[in-house]
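Presented below are the structures under discussion, each in the form of structure tokens.
Each reported figure results from applying straightforward, stated rules to the coordinates on display, with no laboratory input. Predicted model only: the values in this text are computed from it and were never measured. Cβ atoms are built from the backbone, for glycine too; each structure is taken alone.
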Structure 1
């Protein structure tokens, strides 16, 4: 047995955060994220996995995804990383416009909602992020 096996045998593996017996928020194999957190390298590793998963989900869900320009694919990946594919699927008009190549309408629809200001819940939750993603969809270029 090596040290990894020893610690794993004691800690076990938990995919989702939990409170350990000492009352600390913990995840994985005994990672006390409350006191230790994660390093930038660990965060980048997790993000790379999330991006790969999002891209795979988008390619499976929308056959036209691969035909989009790279910036527009990045915008959709950002949306899935942020909200998840099930929530993105609720943006049916936006997705229909994207599939048809009507990027102006898709960008506008992403921000459109039933609130008193006409903005979507997505817009109200993320603000400038929504504006940036909408602009990438509309113009097909990444922000400078």
Structure 2
């Protein structure tokens, strides 16, 4: 089983946990909202539930180039690696947490995860999720 979906807009990395005065940890509002957007995108795309089987995830983040860049620079950098914040691992965490419970039961099911960041005309994240077969684990 394999499924792909797109989350429109610039990627948002998972923020560090914040703590209340009582010491309770919580996810920052911006991260929580983005995870909700990821979840809605997955559901709207008709994404299946992979149950408790192992899954492979490929996450490709496209960051919108600044409007202040010249057309020459835009053309030159379109599709090249992007080294701006957020870090790739934090983008991955946002996506995986966003589809947790909807696409699969637990994070431990993600046995392979690949992530990359690129510059593009429009910000978005493409996500491919598939079940891991016995051949792929050998």
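Assorted remarks:
- Parent structure of the calculated result 1.5, given that distance in nm of label points 7 Å out along Cα→Cβ at positions 111 and 127 is the read-out and 1, 2 the choices: 1
- Label whose coordinates, when helix-only ellipticity at 222 nm (-39500 (n - 2.57) for each DSSP H run of 4 or more, over all residues; to 500) is calculated, return -8000 (choices 1, 2): 2
- Across the set 1, 2, mean projected area of the Cα convex hull in nm², for residues 15-78 alone reaches its highest value in structure 2.
- Test item: distance in nm of label points 7 Å out along Cα→Cβ at positions 7 and 119 calculated as 4.4, pick one of 1, 2: 1
- Parent structure of the calculated result -0.45, -0.61, -0.93, -1.08, given that log10 I(q)/I(0) by the Debye sum over Cα atoms at q = 0.11, 0.13, 0.17, 0.19 Å⁻¹ is the read-out and 1, 2 the choices: 2
- If mean count of other Cβ atoms within 10 Å over residues 71-78 is computed and equals 11.8, the structure in 1, 2: 2
- With relative contact order in percent (Cα under 8 Å, 6 or more apart) derived as 15, matching label from 1, 2: 1
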